[in-house]
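Since every read-out is calculated from the coordinates, none of them should be taken as a lab result. What you are looking at is a predicted structure, and each value in this text was computed from that prediction instead of being measured.
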Structure 1
Amino acid sequence: MNLSATILLAFGMSMDAFAASIGKGATLHKPRFSEALRTGLIFGVIETLTPLIGWGLGMLANQFVLEWNHWIAFVLLVFLGVRMIVEGVRGDDDEETLPPNRHGFWLLVTTAIATSLDAMAVGVGLAFLQVSIVTTALAIGCATLIMSTLGMMIGRYIGPLLGKRAEILGGIVLIGIGSQILWSHFAG
């Protein structure tokens, strides 16, 4: 795989994390760049590891991974999305409460895993090609770091415009990403 194909693949794999990060940034109270970078690092590290895991699994049992990865991503993203929607609806009762300044580590890790399962599937596919999996995984991780950090900062400016609806919208985005993953599996 040449350099331009690797870069296109890397940024293509980072789009789910970018969309989720916009939602995450919108639900926080004016997240700082350090929080955006923290989110980007968590998403980037996980997005680096999942193609490596997928590559290893591809060497062992590619059929099982390919059959179930879309369902796992769908369930995780719908669960997180519904949770965000419920929190957003519940939050409407108390207008005085400010949103949190940062997301919990495990919430970010779970979201990152859910949005990176497609990268694991790509890793399975790369197991059958003559590519440098480490270079490709690092490129995907770096692109995700950049796009997730950028997404959080965009979300910072969208959040105040949406107010309490930001968390509901973020949940809808996660459910949409999960549904798109499932749809793309069945559609083609």
Structure 2
Amino acid sequence: MMKKREYFIPFKGLKAGKHNFGYKIDNSFFESFGYAEFNGSNITSEVVLNKMESMMELDIEAKGTVNVNCDLTNEPYDQAISANLHLVIKFGEDYNDEDDEILILPHGEYQVNIAQYLYEMLVLAVPQKRIHPGVLDGTLKSDALKKLEELQPRENTKKDERTDPRWDGLKKLLTDNK
């Protein structure tokens, strides 16, 4: 796990109320976790810590772009991402982060590391299927797209073409049950 000092928020000396923190996240952040899916990243994150008498709340918001390769053409492009996370921090006997929305810190703790929460939030904000916007609107010209077009299955236009009689028997079973 990453232990960069800038992602530790010291809350011990803070007064009750809201406190703002800002972060610029680039690819070195993800590389420190061993995550190499992004070619580059430019993300800004705003964190609001609301300190109360017996607990705290963290509201994390992030916006920016990550440069990823298209799943169809392998062409790199900038994918816009936006994410937010609400985390409640309570105090107890032992450290416990099993719940996604509640973090329990030991009573003597004076700071909280938000790096893991930022990392998970940002990685999950990227769509699972990454398609270059040029593929969607037809403006991208690529050798991979040409090859995919060539290999795309074509519909059979001949209506009277003979089929294998074994398949005809199976097709009859499908249509008879309806």
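Can you spot which of 1, 2 the value 50 was calculated from, given it is relative contact order in percent (Cα under 8 Å, 6 or more apart)? Traced to structure 1.
Look at Cα Rg over 2.2 N^0.38 Å for each of 1, 2: the largest one is in 2.
Which structure, out of 1, 2, was helix-only ellipticity at 222 nm (-39500 (n - 2.57) for each DSSP H run of 4 or more, over all residues; to 500) calculated from, if the result is -6500? Present the calculation step by step, with values, prior to reporting the outcome.
Details: 1: -29500; 2: -6500.
Corresponding structure: 2.
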